[in-house]
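Asker: The structures come next, written out as structure tokens.
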Structure I
Amino acid sequence: MSPTADTRPAHVLPVIILAQFCGTSLWFAGNAVIDGLGRDWGLVAHSVGQVTNAVQLGFIAGTLVFAFLAISDRWSPRKVFFACSLLGGVANVAPVFLPRELVLLLAMRFATGFFLAGIYPVGMKIAASWYREGLGRALGYLVGALVLGTAFPHLLRAMGGGLPWQGVLVGTSLLATGGGLLLLVTLRDGPHLPARSPFNALALPAIFRSADFRASAFGYFGHMWELYAFWAFVPVAIAAHGARWETSHAVSLWSFIVIAAGFIGCVAGGNLSQSLGSARVAAAQLGFSGLCCLLSPLAFSLPPFAFLGFLVAWGIAVVGDSPQFSALNAANAPRAYVGSALTIVNALGFLVTVFSIQLVNHWHQVHGVTWLFFWLLPGPVLGLLAMRRLLRRS
């Protein structure tokens, strides 16, 4: 008998959420320690963009390779999740033991991103194997776990006080491996494990012939233009604002708070989508996020707690629409190419982040921080324009 909410083991969702949190703590571990690591390795000032983009490019490559080889269809998703948690942890901690050369650091961050492709998407597949009904709400918690995992290295750095960058990398690697092991030993594959959907890169023209899918996909691209660039440069913005006001912000702690606040947006958005629909919830959060982009140059003139409050509010909305875009893309993907459509859109979305991160990184080096986030505004604006068709229908 297929499990329902009453017969499904109570620990299923908490275990997947915890494992997802642990695994995705690898994502921004390099960013959280870039100041100390940069001093020890003699890195140049713009390395934060390079380190972030190495992970993004690795994730894109991993997503395509995993889809093309049907890795999580050929083997149990739980085993794939554990293997990638272990290998991602090894790549994450490798800079502690390697010669101090930027190319090796970037290679290890690329490898970390590659194995994250076997954690984040595969974790969602594991959830889908257990949830036929209520998956949208479950995805809200899973993306929320991604948010907390992304933020966690900043908290680890803040709690550690003088904890060296090596300790943060070791801690996040152990956490990721432990999360993968927990999922492996406490869960079995769910009864609704999605059937294999062959990946076909040549299906790109057919996929984007669907007007509804174009609307949700380009809305998602607009969201992605903003999201990771905002997350990557939150510590930079907080540190610069503190220097301008001649006050000492707890940069690591506030970076954690701002990024982790997105958990609220993900969970609340998932619950609201049950009554309002995913399109309306995604559009509302994307619109609020765009307003924050527009106002961000003025925000740097605010006193410290007002500025930090502004960033926290932005952090809630900036990722709260992510589960809803996942739901919209899945619902509107052409039935004959579901696997290919979601893989291609996911890869293109992360490719978009590479360009926005590079733009913001360049602007920061040349012009400073005041207009740093303003250049993320085209993402929400174009995303909302793309979503008009879905909003009319909802």
Structure II
Amino acid sequence: MPSKDLHKEPFDEKTITKLDIFEKYIQAWIPVFVMSRWSPILCIFDFFAGTGKDLSGIEGSPLRILSQISLYTENIISENKNIQVFLNEKDSRKYDQLMTICQEYIATSKSLQKLRKEKKLEIKFSNEDFDEIFPKYIKKLEKNPSLVLLDQNGVRFLGKKYFIPLTACKQVDFLYFVSSSYFNRFNDRPEFQTALSVSKNRIKEKPYKYIHEIVIEELRKEIPKNSSVRLYPFSIKKNSNIYGIIFGASHILAVDKFLEISWKKNNINGAANFDIDDDTIKGMQLDLFGNIEYTKIQKFQMDLETKILKGELKNNKSVYEYTLSCGHIPNHAVEVIKKLRENKRIDYEGKSPLVNYNQIYKHNKLLSYQIINKG
């Protein structure tokens, strides 16, 4: 099946949404590793780099990577880090454009020039098929903290021989872009069954708008038991098609950062660029049976309240981890805990529930929530 050339016309809204999420995650990822003691080498891989920008000059992922690196020049130098950027583009014409555009961009950036002069920034361009280049870099991915962008047009490279090795890399965060609608339209084709087997019955279990979330659910089944990688979706709708980002990481701070970005992108559901659950009409009206339909946030908060009052979640750490596992941000949990305290259902020391990464993992503060038994 021929793929559409995304660089023959200006980026559409779908592409800009995807690039914006990519860039915001790069922005969150770089300082965490630059300021850490984990490794002197940090790697960023963009395996489907394109030309670097569109016809109207909007920056693509390669220039966004370089732009974010430039913001942390002084930190990179002072912390003695080495940033290695790998930009791959299979199409020879686009590859030539990519090199020219990136070199011109670097030539206008004093920060990037300084990093290269100090030997703190390496950029490697390649012109290969993903099938050929991925095996060459898997050892580097296993060894160094890495951020991987897989901005494919389609679903071909979602297969086990690419996905499973990524889930085995303990210091790798990845953002896959996939055309999830294709599983609905071309499910029976051999190339789709090779990439990821999703049965027609499985697809029909939920409305079509959830196709990207179904893909994520099926991928979760493929993750080896010894892997701690977690997957989160962000669905992107364009006309009648559903695309999406698959975010994967094993470190809980990475999950926190991605969910923060997702919920800022859409504060209704944090998982799509549209109202996927029809939440804008829920929480205020009754369904056909006279029951209130609750929003995604309301359902989570009701569930969290029940678990706290039953003693299933006893402290800030267990609440924090449960919140992220449900695809929600800490603020949603904090609202519940503060309300429970105001209503004299629970109590805890201090003013804050301390449901955040820094308090729990950096400052090792474990805060217990005591249930107040009435009567």
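Asker: Out of I, II, choose the structure whose coordinates give relative contact order in percent (Cα under 8 Å, 6 or more apart) equal to 26 when calculated.
Answerer: Numbers: I: 26; II: 12.
Going label by label, the one that fits is I.
Asker: Additional query: Of the structures I, II, report the one carrying the highest value of distance in nm of label points 7 Å out along Cα→Cβ at positions 86 and 174.
Answerer: On the way: I: 1.9; II: 1.2.
The maximum falls on structure I.
Asker: Ranked by mean count of other Cβ atoms within 10 Å over residues 102-109, which of I, II sits at the highest value? Can you show the working numbers first?
Answerer: Details: I: 18.8; II: 14.4.
With respect to mean count of other Cβ atoms within 10 Å over residues 102-109, the highest-scoring structure among I, II is I.
Asker: Another question, then. With FRET efficiency 1/(1 + (r/R0)^6) of positions 62 and 206 (r between Cβ atoms, R0 = 41 Å, to 0.05) as the yardstick, tell me which of I, II scores highest.
Answerer: Working: I: 0.95; II: 0.70.
Biggest value here belongs to I.
Asker: Please state which of the structures I, II yields -13000 when helix-only ellipticity at 222 nm (-39500 (n - 2.57) for each DSSP H run of 4 or more, over all residues; to 500) is computed from it.
Answerer: On the way: I: -25000; II: -13000.
Label of the source structure: II.
Asker: Using percent of Cα pairs over 35 Å apart, single out the structure from I, II with the greatest value. It would help to have the intermediate numbers written out before the result.
Answerer: Numbers: I: 21; II: 30.
Structure II comes out on top.
Asker: From which structure (I, II) was distance in nm of label points 7 Å out along Cα→Cβ at positions 214 and 302 calculated, if the value obtained is 2.7? List each step's numbers first, then the result.
Answerer: Numbers: I: 3.8; II: 2.7.
Only structure II yields this read-out.
No lab work stands behind these numbers, since they all come straight from the coordinates. The shown structure was predicted, so the numbers you read here are calculated from the model rather than taken from an experiment. Cβ atoms are built from the backbone, for glycine too; each structure is taken alone.
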